[in-house]
1. Of the structures labelled I, II, which one yields 1.12 when Cα Rg over 2.2 N^0.38 Å is computed from its coordinates?
2. Taking distance in nm of label points 7 Å out along Cα→Cβ at positions 118 and 190 from the coordinates of each of I, II, which one would give 3.7?
3. Taking Kirkwood radius over Cα pairs in Å, for residues 54-181 alone for each of I, II, which is largest?
4. Matching task: -16000 is the computed value of helix-only ellipticity at 222 nm (-39500 (n - 2.57) for each DSSP H run of 4 or more, over all residues; to 500). Pick the structure from I, II.
5. Out of I, II, which one gives 21 for relative contact order in percent (Cα under 8 Å, 6 or more apart) as computed from the coordinates?
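No lab work stands behind these numbers, since they all come straight from the coordinates. The structure displayed is predicted, hence computed values, not measured ones. Cβ atoms are built from the backbone, for glycine too; each structure is taken alone.
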Structure I
Amino acid sequence: MKQRDFSFLTKHFDFETFEITPEHRLTKQIFKKWEEWVLTESSKEDNIKYACAFKGMSSDTILFSYESSEPINSDAYLKGYYFYLKQLPSLNLSDVAMFFAFEWYNENLIEGIFKIEENYPSEFAAELLKETYGKVVFTNQFTTLLAACLPVKENSHKDREGYRRGFNMSATDKFKKMESMYLPDGVNLAEVLRKYTINKNNGIENYGFISHPTHKIAYDFITRAKKYL
């Protein structure tokens with residue numbers, strides 16, 4: 001059966017960039033109380049002045065946003081958004097959550113990302129990562145893979161969190177340790193992470209970045225998108 005093309009949803013959901021001011025209509029959706037926001041350490045230290053919001057076009061409801069100290073060019077986000085929306089296989093929660101976890105602004109967009117690779121090297125990882133087609137996307141996936149490799153005395157929540165933070169911060173000492181770890185089916189953990197972590201860290205070609213689950217945003221999007229089917 002031919003896969004449905006969801007790219008028509010670009011007519012109903014889009015990005016809008018704006019300067020964060022108390023007068024702008026979208027500001028209060030990001031910061032409920034302007035007075036509290038301007039007093040936060042984040043606004044002072046990071047000098048946040050601009051936002052890029054992904055929202056429903058008819059309702060103006062923001063599903064998520066990025067904030068920055070510099071003006072944000074939404075073109076890069078739009079390119080990735082259109083590219084992956086065209087590939088989206090369904091409006092199932094797992095597919096849409098994966099869709100929202102992608103780095104839409106990344107120049108290296110990936111064709112066929114919603115398919116598991118033929119001859120995938122690890123049966124264990126393929127089963128664990130089946131909802132994301134063999135890709136390492138979310139923090140809980142990373143820590144579960146890691147838990148299958150670590151010895152009991154080094155396998156506490158604190159230990160796994162240390163690896164998770166180190167991985168996202170490109171800590172070479174953590175990478176070196178993972179290079180000597182093996183999944184239950186004998187496949188090297190580092191090899192799986194190098195090849196199948198889809199969001200890549202800047203300057204770290206062989207590893208990547210894992211994100212917190214995006215299922216809440218996905219559920220909100222699905223609920224609103226179904227109105228247009």
Structure II
Amino acid sequence: MPSATLAMQAMTYTPQSLTEPVGLSVWLLEQPLAASLAIALAGIVAATLLRRREQAKLAIPVGAALIVLAIGVYVLGTLIVTDREQIQSGSTAFVEAAVDGDLEALDELILEAAGLAASGSTVDDKGRERIKNLSQVQAQAELIESWRVSRLQATIDGANIGTTLFRVRATPRDGRLTISWWRLNWRRDASGVWRIGTIDCLAINGHEAGPGLLNWLSAASGRR
């Protein structure tokens with residue numbers, strides 16, 4: 001099937017979005033550049049308005065205070081990595097490790113008894129083993145030429161529970177584009193490290209994943 005047709009078919013599938021948080025803290029900590037630029041701009045506007053209203057004595061202190069605040073917000077936002085940001089970066093790291101055949105990184109990212117699921121239905125509890133097998137075959141044969149993670153969403157669902165949802169666009173060396181959707185359920189262990197508890201394949205090339213996913217993974221990795 002031509003790549004253009006396949007891409008159009010894959011676009012027809014859109015999973016239910018996660019309900020991501022909104023609010024001042026999310027904006028300040030996860031988007032510090034935008035937040036700091038907005039505050040700095042507010043400082044410049046405030047100083048300009050005060051000068052026009054013949055309140056020049058206040059213009060410089062107010063403008064300077066807001067600019068200092070903007071710098072503080074940027075520094076704080078870049079130093080603090082939120083839980084959502086950790087599992088977002090972990091999701092990208094998961095895909096990268098799987099493509100590169102980095103088994104050590106996969107061991108660190110995925111719990112030993114991580115579940116493997118297809119469209120929300122658990123297939124078995126050998127998720128880490130199956131992903132590692134497939135990753136090893138892929139890396140040895142260098143099947144994937146390029147890949148990209150997009151539409152990455154993340155939520156923290158409890159004290160030690162999180163979820164990410166994302167799409168992976170992979171281009172194999174044979175040129176046949178593959179677009180897949182994945183949902184990862186995360187667990188934070190006693191040491192504070194977020195690790196994957198369930199690997200859920202939602203769809204491949206526009207088709208919802210089903211029980212046949214296990215057979216596909218087994219065939220692709222050459223193992224049962």
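1. Comparing all candidates, it corresponds to I.
2. Values: I: 3.0; II: 3.7.
Matching structure: II.
3. Details: I: 17.2; II: 17.8.
Going through I, II one by one, Kirkwood radius over Cα pairs in Å, for residues 54-181 alone is largest in II.
4. Working: I: -11000; II: -16000.
Source structure: II.
5. Numbers: I: 18; II: 21.
The read-out was computed on structure II.
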